[in-house]
Structure 1
Amino acid sequence: MVTDHFAGDPRSNLERMRAGDLYIADDPEIARRQQRAVRLAAHYQAAYAEDADAARPLLARLLGALGEEAHVRPPLYVDYGSNIRIGARTFVNYNLTALDVADILIGADCQIGPNVQLLTPTHPLEPGPRRDKLEAARPITIGDNVWLGGGAIVLPGVTIGHDSVIGAGSVVTKDVPPNVVAVGNPARPVRNL
């Protein structure tokens, strides 16, 4: 018996995605939005190589919001870009992967190391014929003045409190309170700041 995950639900896959509900990931409208993001990210990277300041308007078009004096070094990998908001004076180093199926909110004055991953999508664990095409997502919120060490991974639904530091290579699976250093896999607070 095939489960119809959307019986009685008239919403589009895009509407279900934005609501945080299960949706079919290879929907044509969703694919069009992803292609736009890939194109803008590639244009941003090429323009940045010539003139970082002149490239900023491309980054602003890609992202949902870009705070004053925020700086993002390419390459930048996103699903849509439009669901990412970066606060003022935040610095993002090379190779950020931000899968923004749900909102990713990055506060002001943050420092994000190279090769950081911010991952909002989730996948169902129940077996079924369409399971490989189904996704849902939960937002990620990073407070003000947070430092994420290189290679850190932040999983769906996590909130990191203001003024915290996440150690390099840590995997953040649960919320992190403000004013702590958290390290490890899974990341755990090891000291107060």
Structure 2
Amino acid sequence: MRKIHRKEAGRVTMRKKVLILSGSPRKGGNSDLLCDQFALGAEDAGNTVEKIYVTDNDIRFCTGCGVCFTKKQCVQQDDMAVILEKMVAAKVIVMATPVYFYTMNGQMKTLIDRTCPRYTEIAGKDFYFIMAAAVRTESALERTLESFRGFTACLDGAREKGVIYGTGAWKAGEIKSSSAMQEAYELGRQVV
């Protein structure tokens, strides 16, 4: 993503660092397209945006060994340490998932589980949640939203700033005809 600087009172300032975690296993899938719209809005508002495709990374399952509680790092040597560093550094975190059987997909849940070594450092962040599903009612996505909220409830000072419900989209790209696309862009524009 491109970096944009904005002039304020005669000086150039950098806006917020936004990290988008796209859990979709399909690049160009419905939740991923909503991520792109959010990113576009956030960039247009002058923010720095980075999007990570969770499935492009080697993120192994948590083994529950407990070493991270004492050493503050995971014993597994995979890509999660780099992602976790970016989560700690970001001011805004967007978490996006397709909805499978009324909850987030396994890729996103695995990422959340692996934040354990440094979850106390993911403090004071603004969070946005993006969900896409074939179902047509937002109420059917409440379990997914509650799973995200369960994660952020463990983080000091986490602030939920917005939720995008991408409903009625099964095949890749169907979300393009949904009002959720504009909603995602507008929500991104509100990041200042």
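What follows draws every value from the coordinates through simple rules; no lab data is involved. The structure presented is a predicted model; accordingly, all values stated were derived computationally and were not measured. Cβ atoms are built from the backbone, for glycine too; each structure is taken alone.
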When relative contact order in percent (Cα under 8 Å, 6 or more apart) is calculated for structures 1, 2, the one with the largest value is 2
Assign the value -9000, calculated as helix-only ellipticity at 222 nm (-39500 (n - 2.57) for each DSSP H run of 4 or more, over all residues; to 500), to the correct structure from 1, 2.
-> 2
With Rg/Rh (Cα atoms, Kirkwood Rh), for residues 33-104 alone computed for every candidate in 1, 2, 0.92 is reproduced by structure 1
Using distance in nm of label points 7 Å out along Cα→Cβ at positions 41 and 169, single out the structure from 1, 2 with the greatest value.
-> 1
So mean count of other Cβ atoms within 10 Å over residues 97-104, computed for just one structure, reads 21.8; which one of 1, 2 is that?
-> 1
